[in-house]
1. From which structure (1, 2) was relative contact order in percent (Cα under 8 Å, 6 or more apart) calculated, if the value obtained is 23?
2. Taking 3.8 as the value of distance in nm of label points 7 Å out along Cα→Cβ at positions 36 and 156 derived from one of the structures shown (1, 2), identify that structure.
3. For distance in nm of label points 7 Å out along Cα→Cβ at positions 76 and 92, which of the structures 1, 2 scores highest?
4. Quick check on the output: -0.22, -0.72, -1.38 is log10 I(q)/I(0) by the Debye sum over Cα atoms at q = 0.08, 0.14, 0.19 Å⁻¹, derived from one of 1, 2. Which one produced it?
5. Supply the structure label, taken from 1, 2, corresponding to distance in nm of label points 7 Å out along Cα→Cβ at positions 20 and 148 with the calculated value 5.2.
6. Figure out for me which of the structures 1, 2 the number 2.2 belongs to, where distance in nm of label points 7 Å out along Cα→Cβ at positions 60 and 100 was derived from the coordinates.
Structure 1
Amino acid sequence: MTKDSRVLYTLADTLDLEAALKKHNLHSEDLKAVLLRAALLMAELEKPPSQDEVFTIHTDGASRGNPGPAGAGVMIYKGDKMVEGLAQYLGRKTNNQAEYNALIMGLERAAELGATKVVARTDSELMVMQIKGVYKVKNPGLKKLFARVSELINKFDSFEIEHVYREENWKADQLANRAIDEFKDED
């Protein structure tokens, strides 16, 4: 604990300015300097990251038949700028497996692009609640996918996942469905 931390701790613990000054052999100007340094440090810690540093990934998985032919779609943004869109045919999967695969695809690509701060947006409420720890992952087909997502999340300095409505995720949805359509066209 630094001297500044000890002074602030004493002040907070006693709420007695005179006792804090006496205990640490300080004058009021010294305490003012401690408080200013603490305020600047707190402001720095609370400062939101620059929007240019945040990667936002919109992910969606689609399955026709559940299980059935499945696709993953991902839109990646750095700040407000669209970086790329990804679509991948996944084979026969459930919708929830497709959702997880889309998130994995987006997180892997964000890591390749050098992202340190990631916000994931998806219309899969189940996946969001599982990743946030609100729901347990009971399905054996999702446990390995959940484990992979957890590994990837740990690569980033900060990670958030948000549930969005389908209307806000339409680009990723289009890519997931396009992956299925294009694979069917190759048959």
Structure 2
Amino acid sequence: MNDDRPIILIGYRATGKTTIGQLLAQALGWTFVDADVLLEARYGKTIREMFATEGEQIFRDRESAILRELSRTSRHVIATGGGVIMRSENREQLREAIVVWLKASPTILHSRIEHDPTTTERRPNLTNMGGLREITQLLALREPLYAECAHHTIDTESRSPEELVGDILSLVTGERPA
């Protein structure tokens, strides 16, 4: 691949950003970074703990700083947090990279979140509703912002992570993997 800009995966939680990102980085021979994992390691708290003790504003400031740092790298695949697109400065920063929006329906996302105990432990509810209602409400708000940033969009509902990586490679390199 001639373009060494980072490939940044955006989308709601449980769309497959980490799983697909790891496989994509491996296929390209690049470095994978999960921005949320880096943020938690750097500050020694889960995102849930940051929200509870310091508030969403402090978390979002830190998230923006991590995005600025990671978007300056080359030959990296980066999985972002689902809300990174909420700030206009982050959307501008994202446009400098190759951005792939991973998406799925609210029902599928809810099922994936319900079956992933680490999501519940590490991620807070973002509204007082939680569950499927929260996902539906937040997707309605976020989808136009994901679309604004994305160079490519991939539906992650009905295909394997390996097939999705093949699709992404085809989109960003113009070639199908062997």
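None of the figures in this text is laboratory data; all of them are computed from the coordinates on show. What you see is a predicted model, and the numbers here were worked out from it, not measured in a lab. Cβ atoms are built from the backbone, for glycine too; each structure is taken alone.
1. Values: 1: 23; 2: 32.
Comparing all candidates, it corresponds to 1.
2. Details: 1: 3.8; 2: 0.9.
So the calculation was done on 1.
3. Details: 1: 3.1; 2: 2.0.
Looking at the calculated values, the largest one is 1.
4. Values: 1: -0.41, -0.76, -1.17; 2: -0.22, -0.72, -1.38.
Going label by label, the one that fits is 2.
5. Details: 1: 5.2; 2: 2.1.
That value comes from structure 1.
6. Values: 1: 2.2; 2: 2.8.
Clearly, the read-out refers to 1.
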